[in-house]
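So, here come the structures, one by one.
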Structure 1
Amino acid sequence: MQNTEQTVPSTEEHNFLFENIIVQYNNRQIRINLYDTPLGARFIEALKDNLEKKRILEKNFCFLGWADSKRNLQYLCDELNKHIAQINTFNFTPAYPELQTFEPFDFQYPNTLPTGLCPDGDEWAKPGLRLKHDACNLLHRYFEELQGTAWEISNFYTQADHNTKYAIRQLNNICHEIESWVLSHRKSVVEPEWMRPSQITTFLNAPRYDLHEEDFELFKKNRYDRELGGVYLHWSQVGKTLIEVYRDEDAPKMTDTMCSEINHQKYYSGEFDIEWGDTITESTHDFKKEEMDGFRKWLKENNYDWEDPKLALGYIKIGQVDMTGFEHKPFLDVYQSMKDNLNIKSIHIIGNKNWENEYPYTLDSKDWKQIQMEGLKRGYESRSMR
């Protein structure tokens with residue numbers, strides 16, 4: 001085991017595993033230190049499997065919330081509508097209602113409306129550039145009905161051909177990418193220091209594994225804190241979490257229908273997320289504590305127990321990017337350094353033995369969609385289950 005320099009408060013009580021993850025971007029490299037926990041040890045074995053089996057990195061769902069990305073709202077709507085056209089042309093039995101197409105104004109209020117900070121807390125006094133949740137919720141419903149869940153795949157999905165399966169998958173990917181882009185785009189105009197860029201590192205057909213009983217306590221340890229350079233267990237299943245319902249649906253009274261759509265995390269995979277936004281924790285930010293107090297109150301009103309580990313209320317932090325590579329500079333400097341590096345070229349695990357895989361294709365490649373579809377044909381599920 002080895003200890004490295006502590007970079008953020010949450011690392012103070014952790015040792016790190018001997019093995020490190022090296023991620024190579026266009027012209028920058030980072031090192032990830034993983035926490036020495038039973039889950040951390042199992043996670044890195046799952047990641048080794050993804051590298052060894054040369055599973056394809058899902059580059060079109062890799063960098064979310066980067067306001068300067070060329071994958072802007074118009075681009076994402078154009079991509080989304082191509083996939084919707086593919087789904088609408090497939091002859092499902094029974095027939096699935098035709099999906100509507102989307103334009104940028106379906107997802108974002110225009111900048112002609114009042115835009116800016118709302119000191120009194122009434123965010124809808126200045127709705128300009130804010131996210132329109134209704135379109136996102138509709139798109140997510142399309143996806144859930146067409147694909148189903150990890151434990152109950154939809155009949156629509158099983159009968160779809162490869163091109164249509166791929167298109168269904170993109171409904172979910174693009175929905176989350178749109179949500180993240182709109183939120184960060186508004187922040188880039190109003191409060192650039194609070195943009196929320198992130199990295200979602202997923203592999204096509206990556207196996208899923210059941211979380212162990214003791215792993216669920218880790219949700220309670222971190223809760224919903226996010227730290228710059230923090231590495232978090234990826235959500236590798238379909239469905240909405242309780243915090244998403246609370247935020248997106250304006251703290252609704254729960255109904256049987258809503259309850260049936262909620263999933264609590266119960267799987268891990270060799271996939272991970274990196275927080276590239278500035279650190280926000282309940283203990284250091286009043287607005288975060290206010291949100292969490294409201295969330296806890298809402299949970300109690302709807303008969304959910306904040307202390308129940310099986311509800312998976314939080315994000316499991318599994319490691320930390322070594323920020324010495326950024327000279328411990330503030331968030332906006334890190335953002336400027338990373339925004340031209342939104343392409344992963346390789347992932348490398350260094351230890352007693354090395355594992356590495358290179359990812360030469362880029363989103364500028366003409367055949368990147370075909371590369372992904374060919375990879376998915378070798379095991380066409382959203383994820384396989386072990």
Structure 2
Amino acid sequence: MTRTLNILSFLIFSSALTVRAVDPVVPQIATDFGITPTTAASLAAAFAAYGLTLPVLGPVADAVGKVKVMLACLVILTITSFMSVVASEFWVLLVIRIVAGAACGGSFPIAMAIVSDLVPVAQRQVVIGRLLIGTISGNLLGAALSGIIADFVHWRGVFVVLGCVTAAALALGAWGLRGLPEAPRQTLHVLAVISRYRDIFRIRTARICYMTVALEGFFLFGVFPYVAVLLLAGGEPRASIAGVVVAAFAVGGMMYSFSVGRLLRWFGQKKVMMVGGAFTSIALAIVGFGPPWPVQAAAFALMGLGFYMLHASIQVYVTELAPATRSSAVAFHTFSFFVGGGLSPLVYGASIANLGPPLTLGVAAIAMLAIGIVSAQLLVKPKTQL
């Protein structure tokens with residue numbers, strides 16, 4: 001199990017590198033293509049195709065095999081990374097990022113479904129916490145290295161590195177995940193898929209989980225594409241510093257991953273969720289006032305810790321909604337999250353331009369506090385329901 005978990009973590013890591021890699025280089029991309037930073041930030045919204053493909057990828061994984069879908073997505077991600085290096089116009093890069101985002105949908109949600117097939121629910125949050133190390137470290141290095149590479153080479157060099165890493169992950173996965181046991185295959189017919197989703201949506205816990213993570217994505221992740229822009233407005237032009245600030249979120253996530261067992265023993269799941277919402281709320285409020293970048297980095301670390309305390313708790317509920325069609329249930333969870341996250345940069349951009357950062361992030365802070373409290377009260381203990 002440890003070997004499988006390590007391999008899955010590296011596959012997730014390679015995909016996660018691409019998620020936040022564009023954020024620190026938004027100003028450079030804007031200058032290179034002669035567009036506004038707000039337009040360049042739409043690359044983050046385009047990457048939300050990650051979520052849009054999941055209602056399809058989940059049932060496909062249930063039908064043809066989870067490992068096969070993961071590896072196919074890594075092939076696409078490798079190709080699109082190298083294509084980004086030679087993109088000559090912004091709209092071409094935008095389309096490539098949409099395809100790359102769609103391919104990323106075959107990483108963490110499906111890996112989470114794989115380990116949920118292998119691990120009993122009592123141990124699942126700790127094991128998922130270990131999987132999160134792959135996601136979080138990928139986000140951490142993706143943001144930090146992106147800024148450094150862009151400062152010393154060019155933003156296009158970022159995609160050369162991404163392509164090489166995903167190619168290595170593809171080779172490792174093809175070798176190391178052969179013969180992995182999976183749940184019985186499901187039928188891949190449109191009516192059968194619709195019926196499975198209908199059954200899942202009949203579960204009250206499912207509806208609460210999906211709505212909660214959509215709101216999480218909407219109120220939290222719109223700030224990331226504007227980190228470099230806000231730092232630039234405050235007199236800090238270095239992409240590497242923007243990368244450090246964004247990467248600090250992942251540092252907070254790593255703190256969660258290494259302490260999740262103790263947090264659950266000390267506080268219990270519901271208190272972990274509420275404290276997570278509170279930490280995220282405090283961090284957003286701090287960032288909204290535009291303090292010096294070291295303070296912003298500390299706030300993003302607190303934000304990462306709080307987010308994963310809340311979000312990973314919800315994920316455990318999701319893994320027990322429909323064990324027979326777990327990929328579909330988990331996939332729609334991530335779909336909901338990225339729909340919210342995909343709309344968020346567009347709304348954040350308009351709100352920051354018209355209302356300013358303090359009010360925009362203040363509203364988001366209040367929302368995240370409420371999400372933590374309400375979700376902890378409404379969600380019931382995970383149990384097999386389908």
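Could you tell me which structure in 1, 2 was used to calculate semi-axes √(5λ) of the Cα gyration tensor in Å as 29, 27, 23?
1
Work out which structure the value -11000 belongs to, where helix-only ellipticity at 222 nm (-39500 (n - 2.57) for each DSSP H run of 4 or more, over all residues; to 500) was derived from one of 1, 2. Considering all the candidates, the number was obtained from 1.
When mean count of other Cβ atoms within 10 Å over residues 206-213 is calculated for each of the structures 1, 2, which structure yields the highest value?
Structure 2 comes out on top.
Given a value of 13.2 for mean count of other Cβ atoms within 10 Å over residues 246-253, point me to the structure among 1, 2 it was derived from. Only structure 1 yields this read-out.
Quick one: FRET efficiency 1/(1 + (r/R0)^6) of positions 38 and 134 (r between Cβ atoms, R0 = 30 Å, to 0.05) came out at 0.45 when computed from one of 1, 2, so which one is it?
Among 1, 2, the structure yielding 0.45 for FRET efficiency 1/(1 + (r/R0)^6) of positions 38 and 134 (r between Cβ atoms, R0 = 30 Å, to 0.05) is 2.
Of the structures labelled 1, 2, one was used to calculate FRET efficiency 1/(1 + (r/R0)^6) of positions 62 and 222 (r between Cβ atoms, R0 = 25 Å, to 0.05), giving 0.65. Name it. Structure of origin is 1.
Here distance in nm of label points 7 Å out along Cα→Cβ at positions 54 and 214 was derived from just one of the structures 1, 2, and that gives 3.7; the source is 1.
Comparing mean count of other Cβ atoms within 10 Å over residues 30-37 across structures 1, 2, the highest value is found for 1.
A short reminder: the numbers here are calculations on the coordinates, not readings from a lab. Since the structure is predicted, the reported quantities are computational estimates derived from the model, not experimental observations. Cβ atoms are built from the backbone, for glycine too; each structure is taken alone.
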